[in-house]
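Derivation of every value follows stated rules applied to the coordinates shown; laboratory data play no part. Fair warning: this is a prediction, and the values are worked out from it, not measured in the lab. Cβ atoms are built from the backbone, for glycine too; each structure is taken alone.
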Structure P
Amino acid sequence: MPSFLDQARWNGKGLIDGWQSLSGGTHDIRNPATDDVIATVAMATPTDVGAAAGRASAAQAEWAALPAAQRGKILSKAADLLEEHGEELIAWIMRESGSIQPKAAVEIEHSAGFIRHAAAMATEPNGHTIPSDDGRFSIARRVPHGVVGVISPFNFPLILSIRAVAPALAVGNAVVLKPDPRTPISGGVTIARIFEEAGLPAGVLSVISGGADAGEAMCTDPNIAMVSFTGSAEIGAKVGELCGRHIKKVQLELGGKNALVVLDDADLDTAVSNAAWGCYLHQGQICMATGLVLVQEAIAQTFVEKLAAKARQLPAGDPMSGQVALGPIINDRQVDRIQRIVDESVAQGARLVTGGRHDGRFYAATVLADVRPGMPAFDEEIFGPVAVVAAFATDEDAVDLANRSDYGLAAGVISSSLNRALAVGNRLNVGHLHINDQTVMAGPFAPFGGCGKSGNGGRISGPANWEEFTQWQWVTVKDSAGLYPF
């Protein structure tokens, strides 16, 4: 049997200076599709966070002093290991997060890409010379923060951890990673193992699972200089407040209520395909998921009928069966939240075209039509497989409806007229704009993040990594020291 994760090594433990027991006891990890226990991890308390941050701080200077090419070589080896053991790791992602196989496979592929991009980043130019009027040699260079804390979510556990861990390491930071306690294997242990085998020095990366108290400790620990958080807007606001109180840099990538605008000159079948993918991929449990489908009135009814027909063909069930398009919702509380939003919206006049029901954690692909502002389905991020369709009259109306959201992560516009699509898209208040595409899009080369409740204006990945994971240092050099007037 494949054994790269070598469960005996880490079961019931966390990684600080080697694998060890933590002071918060242990926590069973359950398959959301079956509720079976698949592993046990150690739970960190604030004391453990302090130990990890202290060890990381002690290891960071030596790591940063390594030649950049050597750091890059270790990262490249980690990417190789991730791909080499991909089949085994895909199975863990499926069982732990409820992913269907293709989505889990994409996590491996994209995560390797994020690591390789970070490896190349290690040897990129990291500063420039500054003009000097007095003979000094003057440069501005980017230097690591020190220790970066990473708090990641359950939905894309590997990608949303590694996209912060890899660039932070590449430029010389040490990292303390706290994955979501529901997915600590895919989002934590996997990363610990690839870097362990790649030769990352001990202490440079700690991986500890934990609850809210551990996250708060990361935001307040004096050894952690920056926190990178991906999760809900509600928790992100608390993280931002704590980090601000302790004068830490914080990068927040939060939720979204992402609009897909379908103009009346769009090809209907293409538009429906885009909407289904954006709404239903990974059960809609994606910050970039299409949370609002805005369709021009002339084609709205036909669009809804076609989308409902597609939704009825998407079975939900255990991903390990290989026979489903949708896996389970992550837990019962989230199922209840989805059902509450659907039921309240229908009670306020929305039309349930298909779906709107669940069998345990398996929620059927759903279409809600005739949705209006003020309904929960229009206003709230659902994080479930619900296509929310609202009609609009003019292009101006589409812009107005899309910009009513407090979020500002992603948007898509579909039209046969590129100029018309751009005219609409250029007026949308979002961090990601996709013309003639749906809203779920990410990659190692593109700056990722949003505005409003979707984030604090920071970005992650691509050219943004230098901005987030390093800071400017100004250095001047004189041939010899001189005298001043006093």
Structure Q
Amino acid sequence: MSSGSSVAQISETLRSEINRYSPGQKLPSNRALVDRFHVSPVTVSRALAALAAEGLLVTRPGAGTYRADRPAVPAPPGDTSWQQVALAVEGPEGPDAAPRAVDATGVLASFAAPPPGVIPFNGGYLHPSLQPRDAMAAALARAGRRPGAWDRPPIEGIAELRAWFARETGGPAGAVSAAHVLVTAGGQSALTTALHALAAPGSAVLVESPTYPGTLAVARAAGVRPVPVPVDADGVRTDLLAEAFAATGARVFFCQPLFQNPTGAVLTAERRREVLAVARAAGAFVVEDDFSRRLGHTSGPPLPPPLAADDPDGTVVHMASLTKVTSPSLRVGALVARGPALQRLRAIQVVDTFFVPRPLQEAALELVGSPAWTRHLRAVAAGLQQRRDAMAAALRTHLPQAVPYTLPHGGYHLWLRLPDGTDEAGLTSAALRAGVAVSPGRPYFAAEAPGPHLRLSFAETAGVEEVDEGVRRLAAAFAEEG
């Protein structure tokens, strides 16, 4: 049971029992509740805090927790219908401008916690057993004691962390330096900043097809049009990329050259050169999302360097993040760029968020500089490979009609092509009833999908046994829909 589900369950139980106590009567002690529910004191405290926030309980430090004297009375709902008009009014661009509504469905799907007992094949972060929790706690404690840790950081980020991201980007000695790095609040923040800085409102932005749904959401929220360019087993189709630049006049191409989400494809050496050549000919930027750089598997070949490593002219705007390989709450990433583009990115970030909190930057620097960092990367590589192999074997055994697009040697998911005629939405619902949460393929396409797909993530699973059981449940759902 996760701590989140424990908090919710304890809160619900105590809420149902609240009428057993008179107003002002003391509830059992925290210690008694810990013993009753077999959870940690922190979990009990969070459950009581939730009920106190509802006005049902009052906590008195040193004395205990009591039923509130007066139960909270919900305020009558206001009339917000007027906002529909205000939010829909067109700007000076006129009726052909991009819609003002923001669709976060594809992004929120990755944050949706399945009900208790449901196996999460829809997650996008590491299972707690794969996260470096002890190392992060120690790094955070050391960071808080650093001189100046609570002072305002430089706008671009602290120098040592920028230098670390520059070294990680690679390339010839000195080609990428700390001066080219802007520290960001994770990858999603970097993506938002990049698209706002580089794409004019109403213009087209080229994206891989399929692609990460968060990219499509950010593009549309920024008032730009995502235009799909198909991906195959070798990465983006560069012949179609050139055609898309010519047809749309786009000046930005967003891509994930390494373990692409969702296909897992790795851009080949030949196509890496072609992507840069095509973009340079179009006078366009390549926004490189290197989100999976630290998610390579143990037996995989050496990883190719980022596109930005050999790009002295600033065609590539490189995105990196520590979040995927650590914890969803360690939201520290970077943008690497050159020339006026870097100044534009810096200005957009300053206006939007000022800077990334210094204690978080200091903690990230402590973490990546500790001996535990290398051990953690090795553990993640081994753990993800074990789960990948277990999922591939289970699919061959229990669901051979769902063919993986590729078997990637990095990343945390498989992309399945389903038989023609399969109802993605129906299968997703049937899978949830069977006890496994999966991601339908439709949200990964900017336009019409070429067929039904599923994305299965193994990152948030507890281990190979849970992976096998999840595929069994998915096969049962497939048979039910069959």
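As an exercise: mean projected area of the Cα convex hull in nm², for residues 61-148 alone, calculated from one structure in P, Q, equals 15.2. Which structure is it?
Comparing all candidates, it corresponds to Q.
If you work out Cα Rg over 2.2 N^0.38 Å for P, Q, which one comes out largest?
Q
Consider the structures P, Q: one of them gives 0.85 for FRET efficiency 1/(1 + (r/R0)^6) of positions 125 and 157 (r between Cβ atoms, R0 = 30 Å, to 0.05) as calculated from the coordinates. Say which.
Q
Figure out for me which of the structures P, Q the number 28, 58, 14, 0 belongs to, where P(r) over Cα pairs in 10 Å bins from 0, in percent, for residues 413-452 alone was derived from the coordinates.
Q
From P, Q, which structure was semi-axes √(5λ) of the Cα gyration tensor in Å, for residues 213-292 alone = 38, 11, 8 calculated on?
Structure P accounts for this read-out.
For which of the structures P, Q does the calculation of FRET efficiency 1/(1 + (r/R0)^6) of positions 117 and 133 (r between Cβ atoms, R0 = 25 Å, to 0.05) return 0.60?
Q
In terms of FRET efficiency 1/(1 + (r/R0)^6) of positions 85 and 229 (r between Cβ atoms, R0 = 41 Å, to 0.05), which of structures P, Q is highest?
P
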